[in-house]
Structure P
């Protein structure tokens, strides 16, 4: 599961700007780099050879040759995919693509996001997250921008079986609420990059009050991750500054579904009873 390409993505926020250029190029052209020299890769990335060497060593490789071997193993591994190229950009949509090509590529991107997320799931992290949600007095679902919409989806999903989940979209109100939470409370936070100022500010408030934060992100080593435990990784492969991607939402929604199903299994009898109550509450809304 933890192959070299996973490590590139997970450590993205710890790279320098020059190293990020190397990371971006490798994720887009992992097949090509296997036949490149270090000089060729450095030239294609617009960086010095020393940067490439430093990049490889930061990932635990002895040097560039060792790194290329690790990439080759990652590509050939069952989890790495082959025809679809797990970390490749073969599904990237272009303006000149036909409707058929757009449909096929978008289907691939969404499917790939689900498969990668499933591969990255650590059962003990899911178990710890559900323990936290189940034991908490109140759970607040937070996020900014498009991630706030995903947070609302989590709130709606869990609200069908329990009243203790809440959603707040306004950043100021999130801060107000976080400042008043305590050890019995938890926050389910959605942030693809894990590197927003709001996340760090909320995380610091929660830490001061002893409240827990569960983080759903693509980058488990991002700055915001230091405030969270457990951390759940979503598998959509994008640059950390991309926003609004449907594949990222698909991956996050999948994790919501995993959490919800495990949560319900903890007290199945009460879950069935509450689902019946919430369903009956909507009967009058149907024509």
Structure Q
């Protein structure tokens, strides 16, 4: 074997070793969360925290959940998945739900009450008020909590949100320009057509935000116009964004809206490529 052959084989061995190390990093992480508490004003909200294996400091992600009253399917999937990819992952229960029962009233209950007492337009206006006040304040408190953890790099924090939580992520990014990335799964899809208040507010948010944002829908979501419209606005303003409308999932609009937990194998690669590009540079 000549010197050239030896150098070639050494280079191949180095590539294989690097790939093996990268693969090992992807599969490391805790599948068991720790219960934690986040102070937001006078409230103490419950949350679940997953940590990757190793010393850190690690990048971190706050997940803003949607309006469903049961969140088990998101918790069981997302926390371990993000930890395996090397991210500290915080699942914050919103006011009045899950580990935050007794801490304020759940927004879905407030909106149902407003719709019954008044009408849908009144509920639309209330939704926007909640997003830009109590809900955003709680998310900002959770971000501060993450940044204070010794295993978190405070300069590498991002947001992931689904449905109501996707809309919330955009409003949080409007307020906190130090966030490194936002992933918006189906934000505003159920409300977009019926709520000009929400449409206007989310457009304002992306105009003000400087945070790179990835908009994601399944084609059979209730509406894909939120992602298309907001991505077009960011494009017009020269801001960093990505938009992907994935093929339909299941048979119903509700299936498409639940794309995040029904078909993670479809979005996993792209989402973590986007996060890694923005948060590991």
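Read the figures in this text as sums done on the coordinates, not as results from a lab. Being a predicted model, the structure only gives us computed values, none of them experimental. Cβ atoms are built from the backbone, for glycine too; each structure is taken alone.
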- [ ] Work out which structure the value 18 belongs to, where relative contact order in percent (Cα under 8 Å, 6 or more apart) was derived from one of P, Q.
- [x] P
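For structures P, Q, calculate volume of the Cα convex hull per residue in Å³ and state which one comes out highest. Each step should come with its number before you reach the end.
Working: P: 160; Q: 145.
Going through P, Q one by one, volume of the Cα convex hull per residue in Å³ is largest in P.
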Open item on the list: Say we calculate distance in nm of label points 7 Å out along Cα→Cβ at positions 66 and 234 for every structure; which of P, Q gives the highest result?
Closed with: P
Open item on the list: With helix-only ellipticity at 222 nm (-39500 (n - 2.57) for each DSSP H run of 4 or more, over all residues; to 500) coming out at -17500, pick the structure among P, Q it was computed from.
Closed with: P
